[in-house]
Structure I
Amino acid sequence: MLNLRRIPKAKFGDYFILAARLLIGWVFFSYGLSKLREGQFGLDEAELMTPLSELSPFRISWYLFDMQPFKAFIGVSQMLCGALLIWNRTLLLGAFMFLPIVATILIIDLTFMPPPMATAFAWRLSWYIVLDLLILGHYRERMLVIWKAVWDGVGTKFKHPVWVYLTLPVVAISLEVFSPRFFFYVLTRPRELFRSIAELVGQFI
C-alpha cells in the first residue's frame with residue numbers, strides 16, 4: 001500500500017505543477033483548435049439578418065473575431081502556447097507566452113460578455129493566471145537567471161559621443177520613410193509615389 005507520508009512535499013508540489021500545466025495547456029490547445037475548426041466565433045444566418053442595433057456587444061464581437069487572419073492567428077497562437085506548456089523543454093516559454101494572451105482574452109471577455117458570463121470567465125481565467133504564475137514560481141531558479149540576463153548590464157555595445165545621440169531623431173524618421181514599402185512603390189508605382197510626395201510637400205509650402 002502506498003504510504004503518502006513517506007513522499008516528500010516537494011514531490012507533491014511538482015505533481016501539482018504538472019497537473020496545472022496539463023490543465024491550462026490543454027484548455028488553450030483545445031480552444032485554439034476549435035477556432036480553426038469553425039467551432040468558435042461567427043453568427044448564424046438569423047443573426048446575420050438582424051439589424052446591428054439589435055445585436056448585443058457580445059454577438060457583434062463574435063462576428064468581428066470571426067474575420068481572417070485574426071481568427072487563425074489567435075487559434076494557432078493558443079495551440080502553440082498550449083503545446084509549449086505541456087512539453088518539458090519549452091514549458092517556461094509557454095508559461096511566458098500564456099500571460100499576455102490570457103490577459104487579452106480576459107479584458108475582451110470583461111468588455112463584451114454579458115455580466116454573468118463575464119464574471120464566470122473572469123474567475124476562471126484569473127485562476128489560470130494564478131496557476132501559470134505558480135508554474136513560473138516553481139522554476140524560480142531558472143527565472144532568476146532569466147531576470148538577471150534581461151535586466152543586468154543591458155545597453156548599447158559601444159559608447160557614442162553626444163552629437164551621435166542628437167542625430168537619432170533624424171535617423172529614426174529616415175528609417176520610417178525609407179522602409180521596404182518606399183522602395184516597393186519606387187519600383188512598382190513611381191508616379192503615384194512622387195505625386196503623393198509632391199502633394200505632401202505642397203501642404204507645408
Structure II
Amino acid sequence: MTIIEPGCTIGVLGGGQLGRMLTLEAKRMGYRVITLDPEPDAPCGQVADAQIVAPYDDREAVAQLGGRSAVVTYEFENVPAASVQWLEAEGRRVCPSSAILAITQNRWREKTFLADLGLGVPRFRAIASVEDGERAAREIGFPAVLKMVCGGYDGKGQTLVRTPEEAQQTLRRWGISESASAQPRAIWEQWVPFVKEVSMIGVRDERGMILTYPL
C-alpha cells in the first residue's frame with residue numbers, strides 16, 4: 001500500500017461545500033489540494049491551493065488534475081464516471097474507484113447492491129414506465145417516496161406522494177410515460193416513519209482496515 005504523506009497533493013473532482021470541508025481538514029493535516037470545478041470561485045476552490053475551472057468531462061483538464069495529484073477523489077457522486085475511468089486507465093490513483101462511483105450515482109444500483117448484501121432497506125421497485133408505478137402502488141402502497149435514479153442529491157430529485165394522482169403527475173413531470181425505457185428512470189420506495197436521522201461514517205483502507213467515527 002502506498003502511503004500519501006503530508007505535503008503531497010490531493011486532487012478533488014468537484015468544488016462544492018463537501019470539497020471545501022475536505023480541503024480544510026486536509027490542509028490542517030499538511031496536504032495540498034487542487035480542485036476541478038466548472039464554477040469559478042467554487043467553495044472548495046476558495047480554500048484550495050489551486051482550482052482548475054473546466055467541465056468535469058474536459059479530458060485535458062481532468063488529465064491536468066491527475067498529473068498534479070498524488071491521489072484523486074471526488075466530493076460528490078454526480079461527477080461523470082467516464083472521467084474517473086479515464087483517470088484510472090491513465091494509471092492515476094483514484095479513491096473511491098469508478099466501480100464504486102457507478103453504484104453510488106445510481107439509486108437503483110445502490111439499493112440493489114445494499115439489498116444483495118443483506119442490509120435492511122425500505123421496500124422498493126424500479127420504475128421505467130407509468131405502468132411500473134401503478135404496479136408499485138399496488139405492491140407497496142402509499143405514502144411512498146419517488147426518487148429519480150440519477151442526478152438527485154440533498155433532497156432534490158425525490159418527492160413524497162400520497163395518492164395515485166400525485167404519483168402519476170410526478171412520473172410524467174420526470175418524463176416517464178406509458179412506454180417503458182430500457183433502464184429504470186426512478187424508484188418507488190416505501191415510506192419509513194422516523195423520529196430522527198443519524199449518520200455513521202465509516203472508512204476502509206487498502207489493507208481492509210475499517211474505522212468508524214463516533215456520532
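Values in this text are rule-based calculations from the coordinates and carry no lab data. Model, not experiment: these values are computed from the prediction. Cβ atoms are built from the backbone, for glycine too; each structure is taken alone.
From which structure (I, II) was helix-only ellipticity at 222 nm (-39500 (n - 2.57) for each DSSP H run of 4 or more, over all residues; to 500) calculated, if the value obtained is -9500? The read-out comes from structure II.
So P(r) over Cα pairs in 5 Å bins from 0, in percent, computed for just one structure, reads 1, 7, 12, 15, 16, 14, 12, 11, 8, 4, 1, 0; which one of I, II is that? Going through each structure in turn, the value belongs to II.
Taking distance in nm of label points 7 Å out along Cα→Cβ at positions 71 and 87 as the criterion, the top structure among I, II is I, with the largest value.
Given a computed value of 0.60 for FRET efficiency 1/(1 + (r/R0)^6) of positions 15 and 159 (r between Cβ atoms, R0 = 30 Å, to 0.05), which structure among I, II does it belong to? Of the options listed, only II reproduces it. Each of I, II could give mean count of other Cβ atoms within 10 Å over residues 143-150, but the derived value 18.9 comes from II.
Quick one: relative contact order in percent (Cα under 8 Å, 6 or more apart) came out at 20 when computed from one of I, II, so which one is it? The correct label is I.
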